[in-house]
Structure I
Amino acid sequence: MHANSYAACVNDLPNAELAAIWDDDPSRGRAAARQFDTRFVARVEHFLSDDLDAVIVCSENIKHRPMVEQAAAAGKWVLCEKPLATTVADAKAMIAACKKAGVELGTAFPCRYATRLIEMKRRVDEGELGKLLSAACTNNGQFPGGWFADPALSGGGAVMDHTVHVADALRWITGSEFTSVYCAMDNRFHPEVKTDDLGSLHLEMDNGLIVSHVASWNRPASFPTWGDVTIELIGEKASLYVDAFNQKVDVYSNAASKAEWAPWGDNPDCALIADFVEAVATRSKPPVTGLDGLRAVEVTLAAYRSGRSGRTTAI
């Protein structure tokens, strides 16, 4: 998933080196090392004892905690893929492990680096919208396949996969915290998948903002891209709608036998990686922290509790 993108971004940076790759699937790891012109290290203890300043964890969600704890114990700074963990206890343990080891923990939330969302935050900060009243959000996407279909590895389905991005973006844009969530979830698009592929969430924040959010794997395989992140904010003075990744050219390709979107403009993944590399180089706190990852996990897990109980759940 994001591992390939992050590896390519590291290689593009003049002040960073992709020094090594470790993977518990050796054939996949060796193929990635060839693709990104680096070394594959077969044993994780040898990988972590190497002369690395930091590691990026892109494993199955359930494995985030042990990998982050191992990296922290080895003195490495860590950037961990979202969701930070599948339980609040695990997320807190990861933060504590990094603090104990004297290293920093970052969470991979590239939406904070999307130009359109940066502009939305600027306008909110400057008071252009006035008091915020409501928000309508989506994070629709294609079913990723593989271990995402196994709750024992993923911790959940589309609600787990596609709530944390929006929850973090709204916390960052508004400077407020979520207080409650009501969630209805189901499996509607992929009956072969033993987890949710659709969630409809109603959330409230401590600034009074009322939020609706749809998290889904509703995009067909023929869809031109993985999905979307959209946010519409309604304020007393103005409203603002953002389609975060709508920087594209429509391409109709006979070779692909379908419409495609060719992206242009910024690359939020690379901006995220560049910021993390700068934090490692200057020994400063990453702009998106482990605590940010924890807060998004808290929202998402509260949504699952609500989905099971059928009631609004405090966060």
Structure II
Amino acid sequence: MSKASNRWALVLAAGSGTRLSSLTTDGTGESVPKQFCSLNGGSSLLEEALERVAGLVAPAQTIVIVAEEHRRHWQHAFENLPPQNVIVQPRNRGTANGILLGVSAILERDPGALVAIVPSDHYVAREDVLARALDRALTAVGAERAASVGFLGFEPESADPELGYIVRGEPLGDGSCAVARFVEKPPRADAAKLLKRRALWNSFILVARAAALVELVALRYAAEVAAFRKVWCRESAEREPIAQQLARLYETLPELDFSRHVVQDTSAPLHVVPVPACGWSDLGTPQRVAECLGRLGAPPPRRGAWAPHFNLAEAYWRSSSAASAQTA
């Protein structure tokens, strides 16, 4: 696969994973963000996300957004990345600000950058399927869609009411489709109707020219875009350390969700790249962890086995056993 010189990856790893906290609370009573957990032993979800982009993008052009409050989880996790590529978010101000933080840094280094934005807390059974789709999507954006922001949409494997959906619009020449509309967490009956309309699961994996992403946010939040650009410009960095500038900026930023505040009802051109079913899951709830483990046929982990990361499967089986004991 291509590793074109203008390809960048932005891995989002600053989320807290609060919906899964009933499973991810460790022995100290602290909830471990799911990107630092493994599904069933072995690599963490974050490590799998970094491997996911490694075939497409060089380490020097891979940026990771992390949270200051999670430092103990990530401080030894990025030995293969340049230190300046690990950007610490002072506090959580929503996904749109996290994306702006990383994409603005990329634009300062490479004004013509193509960027793939990849969440760090997903599981994919068939990584080869997703890798080919990402490669095709980046190639198409680079060749034809300078102004369009693309979403990767997975062929649904069930009518899941806890996921977002993308309704396909007009087919485009490269196999993608215009986005007709987004539907967030519909009732199960509506989700079943969406499947009949060939709607796709919204994975929140994005591909675009970095400049187009910033322009999309600027349609509604021009002041925030300008503030991030100022942080990363060379003159500002020479006057004051970037960490201090970001700490001050994050005190004033509104909380902005990319799906709800930026792309919902936008008039900007958006497209969706269909991805064949490949065992994708956002592992967003204990139920989806259980479903994923069921599809894998994963047995309960061996008790007492050492693992380098918090094990979601072990936590799920432990909670299931406790629940069974209470109802017995």
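Any read-out appearing in this document is the output of simple, stated calculations on the displayed coordinates, not a laboratory observation. The structure displayed is predicted, hence computed values, not measured ones. Cβ atoms are built from the backbone, for glycine too; each structure is taken alone.
Quick look at the numbers
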quantity: Among I, II, structure where relative contact order in percent (Cα under 8 Å, 6 or more apart) as derived comes to 21; calculated: I
quantity: Read-out mean count of other Cβ atoms within 10 Å over residues 159-166, computed value 19.5, structure in I, II; calculated: II
quantity: Highest-scoring label, criterion being mean count of other Cβ atoms within 10 Å over residues 127-134, among I, II; calculated: II
quantity: Origin of the derived value 1.4 (distance in nm of label points 7 Å out along Cα→Cβ at positions 199 and 263; candidates I, II); calculated: II
quantity: Per mean count of other Cβ atoms within 10 Å over residues 47-54, the highest-valued of structures I, II; calculated: II
quantity: Test item: Rg and Dmax of the Cα atoms in Å calculated as 19.8, 67, pick one of I, II; calculated: II
